[in-house]
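I've put the structures underneath this note.
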Structure 1
Amino acid sequence: MLPGIVGPSLAMPDMHQGYGFPIGGVAATDWNDGVVSPGGVGFDINCGVRLVRTSLGADDVRPRLRELINQVFRDVPCGTGGEGPIQLKWPELDEVLVRGAQWVIAQGFGEPADGEFAEERGALKEADPDKVSSRAKERGRVQLGTIGSGNHFLEVQYVEQVHDAEAARAMGFEKSQVLVLIHCGSRGLGHQVCTDYLAQMGAAMKKYKIDLPDRQLACVPIQSPEGQAYLGAMRAAANFAWANRQAILHFLRGAFRRVFPEVEIHLIYDVCHNIAKRERHRLHGRDVDVLVHRKGATRAFPPGHRELPEAYQRSGQPVLIPGSMGTASWVLVGADGAMQEHSAASVMARAV
């Protein structure tokens, strides 16, 4: 029902009800004639996951696990609201919204290689802080480096099984190795951006004569002033989320090193689950320019894709599927053939 939708809308195997789109929903709209829908991104813009490997084994950590977890709780704040360890001045916040994880790394909160192993290298281009409301900025300014609440978590894990030894080697881990999975997003800033633009788009749909069966699918033409404003603000919120996960990684390293001084900690990959991005895909034998909405779904680019780091050119993009409430998480890789239809990468990632 969305104007300008290209091909089918898709639902991942674990789909469940969400605002507008289901969580686990993917849809592409024509870049020139289609619409952008905040419900296709979600309230937590760039909610995503960041997987970290350590030089420790499960047997190293178990005897000191309680001590480690208590230290992580002290160094990485979690819960509703709350303030983080990095207090931003207003001009600095605008820098974060433009440069994302790269700004955090430049301030000394990270290692140079961290930026290489994040989707989009931790920052979307064409982010526009001026399109982010003062209320959204006020909510986000003190929250950098925080987990939040809801289904967000930081979990110390270990590798129980390896099904593809070559892919595991490319990512630098092996059986029984301790990893950490970080799942969080853009905190109050991103939630406020979505809230602000949903209110605007509900009224703007009448202006553009868009009639939909559900107001939660509120949308506007991509090329309209309202559409471009939302995309500028959404990209800024996405960059805040990458900066947030980068800050969390920095303070996580500190927590581990207080307990295990010699530990080495490296980022495997950071991928977002709630985003709308302009991409080119091949559909029905022709290249199409589309805006891909992914909500509770991740891209899964195959081996050789131009956007992958050199380390993953042969294995394919790491695809990170977080478990919930004690169930196992999964590390997958994008498969050959994943780009045959637009967004089919998401289907292959979640179905492997």
Structure 2
Amino acid sequence: MPPVLRRLILFLTRHIDGVLLSAILLLMFTGLLVLLSASNGNFVRTSGQLGNMLVALGVMWLFANIPPHYLQRLALPVFALGCALLIGVALFGEIVNGARRWLHIGVTRIQPSELMKIALPLMLAWYFNRNEASLKLRNYVIAALMLVAPVALIARQPDLGTAILIMASGCYVIFLAGLPWRIIIALGVAGLTSLPFLWSVMHDYQRQRVLTLIDPTSDPLGSGYHTIQSTIAVGSGGILGKGWMNGTQTHLDFIPERTTDFIFAVYAEEFGLLGNAILLLLFLFLIARAMVITANAPTLFTRLLGGAITMTFFTYAFVNMGMVSGILPVVGVPLPLISYGGTSLVSICLGFGILMSINTHKKLVQT
């Protein structure tokens, strides 16, 4: 091999974790196969997703090469920018399908809630690392206030699914920072007692989603349609599935949003229980590798950030599969690395890039 080519390969791969990348690429390849079937062989849409994947992998490589201490410096300004953009959405955002989630900046528009998926755990990890030597109850209270502010702005848009995911990412950081169990239990009890109040402030369509979860057949052609059709598809796959491109629920257009939020129903119908088991093992393998990287991280900041990224990815997968299987309400969460879409794919790969950076830069931190 020519020395120039060898140096180029070493430069491109020196901060890339091969095990993590292999799992990510396998999931992406699976996503392309399922998307091609879900879109009825639409090569334009599939090639568009391939482009999204290449961009996401580029972002992952970029962040894998940024040392964690640089990310630490960016935590506060990125969080402040995210909060400012969310306030801008509340004041000047564009309303699409009854929700104010987008903000125009010049020639394009952005969804600031996607930025908060990384900005919030980054900020909380920075805050706890800064106060590591003298963590007290007031530090957890301040962290909770930093969590509540952006979550409330996102829930107000309304975007309950994203708000829940961002709240979960922040809660993971607070929990991993050592929140005492007595406080966790007290918060759990308080959360249960506040359910009637939360029910009263939910939008009508949000309450309908919860009621539909309990009994989808109460409105089979309306709010229960998504759940009914997705569970039929999952069940009809049987043990071995109906085969790639042969799903009847898919190709007879019964499954709604089959290239995005409900793509798992397409996969389950065509690859069956065996395919589901393989997919779950692949997700678990990726999560296990990410947890190993987190456990070996050298500082509190990197451990908290790595743990939050890993557990948020797990939450994405669990919520989507639970939603499609009918055990959780429909909240509009894509299946990570599988569903069509560029924004969520980039944010997920950005997080994995940070994990790779934590893994490959740890020796520099320790010395």
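We did not get these values from a lab; they are worked out from the coordinates using the rules stated. The structure presented is a predicted model; accordingly, all values stated were derived computationally and were not measured.
Using helix-only ellipticity at 222 nm (-39500 (n - 2.57) for each DSSP H run of 4 or more, over all residues; to 500) as the calculated read-out, with -10000 as its value, let me know the right label among 1, 2. Clearly, the read-out refers to 1.
Computed over structures 1, 2, Rg/Rh (Cα atoms, Kirkwood Rh), for residues 84-131 alone reaches its largest value in 2. Determine which structure produced the value 0.96 for Cα Rg over 2.2 N^0.38 Å, calculated from the coordinates; the candidates are 1, 2. Label of the originating structure: 1.
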